[in-house]
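Please go over the structures that come below.
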Structure I
């Protein structure tokens, strides 16, 4: 009740009515861009992980004894944490690890008379005007093998039309800012250019000691200012040819099976056969078919490469390496990046998170299943899995009963929807394969090739990048593993996988206030039940409905029903496209109704079906209690398929007849508009 604002009119602003007390009471921590129940639970979970990995805490005493899988797992986890917490050693080594990595890059992308070629990084001179094909190809292979992001990257995932088979994907990227829209913002671009120049000067310029402010406050040397401007101009061109985010979210537009010859014809400046021969595992042949996410991008990229000098490209690649690695250095060496982040998220550039929080995040990313083993033992006990399973089964039955009653869904498509709903697989709590989180032996084997040094934090980060890359490419030789979660157990989130027709709920989200084994059922259904309904609905949103019961992208809808779906979905696009948040500049920034369509359909469907199941009000869903900095909200709307928290609540209840009836909202009021959007 203390989260509510009972003075607010629920028929005018339900978000303020249910969350106004929370918004008034809570303050966003200086080192965060938002605060809400997801953040609060994440912090609680991270504190559990901290207690697990801290030597002498007592949590792992029962595991002590002779060497074995459990002991090796514990040591690896605690060694990684210790290397991260050893700030004295991280400070002592300074910038040198990044300097060394830049030199490795320059050894691969080697051009005569490069401005960056000498060991002191002070030499300048003329360079060739055309990028050498072999050099470019070897460089792309090197970046892929080492786990660096570039304008092209490879991934391994389930084939959308043969979902039991892993396939290689070629995607685009390489921008230093979160989305292409930022490259049209003069203020942000000025800050970005300044950041690049300062970082080049810090990492590659005259030697400066950690703690010195000279390299941050002195006038930027002309060389680095020129290089920064050069990098920004290239990235602007790269952003201009990048695929629109709405197209990247289209399963149909991004499924383009291509041979290596076809890819070579799209971007002939790259020897793609050479690239793949250098990154694929031994005895792995080049796949006959590779999924190209955006052929038009590859063709536009060819024109850009033809127009770009080797020196410009080397400057860009060097910045990319500096940008991706400097976060692992001591604070002094990454301060300009923190200033850029402040402009993008509103988080103070001087607010430094407690070190343990950073190091727990490292554990979660790199040894998440090992930490998850102990998290599950402490936080996911008793009958939790069975209770959540039963709730999801109830929601499944509610949907199955609802399909025949939807007048826009014809009989054949309704039967297909029932078949798909019956086939949805639940994964609850943690992975039971690759690795089995419950098994120390499985965890030990899974992480055996990742070598951790308790005194080498930067080296650990490089080794895990290599290990992840090698592990990913090895999956090409194996079928898709449908028992594997793609989130670690302590994650505060959930997801639906279209290619696996699978809903996944890690133990991390199955915590209070979303769920507790001792809660009354109506509270659990109002919490995790709404989340479960949301994820189930993703199987039938604008992307999920394209996949059948076995996860194959297949047109199982009749033309009549497909057309009806598009018309109904467009209602949500228009509705949410009229919602906005106010930026720190006072301007209104509008929600991208197309980008957020899938999440908005899921929000509305999850609310309706959970209400129909248990007659529970949406205000029980705590995900709406969230405060966000304006800069962070703008970034979210440009990059995140979720609508801002306020509009996730108000948008859904505006479409709910049951809500309007429960609160006696007059027709035409803000929360009870005459026109309502409805799908599931």
Structure II
């Protein structure tokens, strides 16, 4: 009921000018002179009772039931309980009460609070609807009314000790070792360290708030210096047994995150991240009016909205997200506007010295990815991509039930499972999309591709990562700037003879009007393969000639290997023979197989050209590796070190669309034994 302007004239106040708080701090053996905020160096709390443990200065809260408070939480004796704080009124609950009705008394703990009760130990931000507790911001001299988000103009942090640098309102964390905090990180003096936060225990490491330790311990080390077997013991982890994923985001609506994405239960949603405001949309919002915080996703953004979350390229007027910068510096420019010497630094690179492959996926089991496929160490596996769920299978999963996630590889998939690869946009077509407009995603298969579409339409130049439209053998590898003299423009243009849209030769004619120039390229690939096999002493019994002088047919297999009890036929299939009907190809193989009078015939269909790997992020194998694989396969078949199907005519397709590895490929039986 005190009137305006009245103060406490009975009790002493802190000696700090203008402070009206009762003093509790003074020199040992003296009187209390200052409050906690204004106490001088060396002063201690001499007014409040202390824990009875020797040299402990903490206020006691624990004692025997019905007795006085004698010890702090750390030094309490067996059987002692908190006798200082009021207990929750719920039956047999020993937790301190902190919740009650507005303007009422403390009655219940957080677990047993009733509807409408609030936490009476803390104050909330005065902004309507804001639940931030213990707001720090107010006008100078205030006690704290608003949080940092809702603070008004001219408000400052009045609760935290601020940097002693004149005009600086940033919290102080740095001081001389063993002393008090005096300055912020910007204004700290030489020799000052962080005296507020615990630091990593590694010698000379000053990273604050270490989070790694052994299970059951507190955080002791930072990520860089953690010991073997240490995990993040500070952050909340997924509740699934033995899952160490931190910051679980999935839970039931209205509850907190309990599980990670992998272990979430049926009906759980992402309850942690902000969602797009469009009804029933669960995508994170990144678009808003300029100056906003993000309200809608890319799909549902309103007219005039822009990406307000991601950093933009520093080139004037460019709105593209930057990924390039100078080594050791921050990202500044996009691919189009990057300066000379800049590299991709937006993503983690392979740890192999000199390798700039981004997003390395190979590591020891349980790791996060350290090396690329080319530089992975012995025993490392792909830890980035989802692995087949079959026991002991480490192959990337690409098949799953319709509408479900990929869960099995091609070897272990069930009959009803389908590939998760992008399907041709043509109505009722279920073939994988391999073609698209240059610079766009793949949208159509070979049969339904439209004018101007090319394979690998998003291929990047090997020199600068710009869109590649020039290359050899119909594989785009260079941009307009870095094209080589013998590269061809792989974007379809009108033929000067027929006027139709095709990839043209040097004379601007298509394959139909000048087949000789295209046939030369195909023959060069076949000859290169045969020369490699000859060098490995695998010359075969015949190359590109008819069988038995054409008695049983005019087919000319590229190379035939007669191993006595079996025949192996190698075919160099340029561009996967996409210009030929599958039925015609199979009929040809059956006819050739019958020419050998009942000896098992095994066709190896080898593609030297571009293909789309099963993993869309993986590049096609280099031609040298393809040579090695087919040579090793023929050698292993010759020495009976490779298991073949029991059939009259079989075929295996190497480096066709969807190829991943020889171990995952299966032989197709064309004709079985009767």
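Throughout, read-outs are computed from the coordinates displayed, never taken from laboratory work. The model shown is predicted, which means the values in this text are computed figures rather than measured ones. Cβ atoms are built from the backbone, for glycine too; each structure is taken alone.
Summary of values
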item	result
Value 0.00, calculated as FRET efficiency 1/(1 + (r/R0)^6) of positions 100 and 596 (r between Cβ atoms, R0 = 41 Å, to 0.05), assigned to which of I, II	II
When relative contact order in percent (Cα under 8 Å, 6 or more apart) is computed for each of I, II, the largest belongs to	I
Label whose coordinates, when distance in nm of label points 7 Å out along Cα→Cβ at positions 348 and 476 is calculated, return 4.9 (choices I, II)	I
Answer label among I, II for the case where percent of Cα pairs over 37 Å apart, calculated from the coordinates, equals 42	I
Structure with the greatest value (metric distance in nm of label points 7 Å out along Cα→Cβ at positions 388 and 508, set I, II)	II
helix-only ellipticity at 222 nm (-39500 (n - 2.57) for each DSSP H run of 4 or more, over all residues; to 500) from the coordinates reads -16000; which among I, II	I
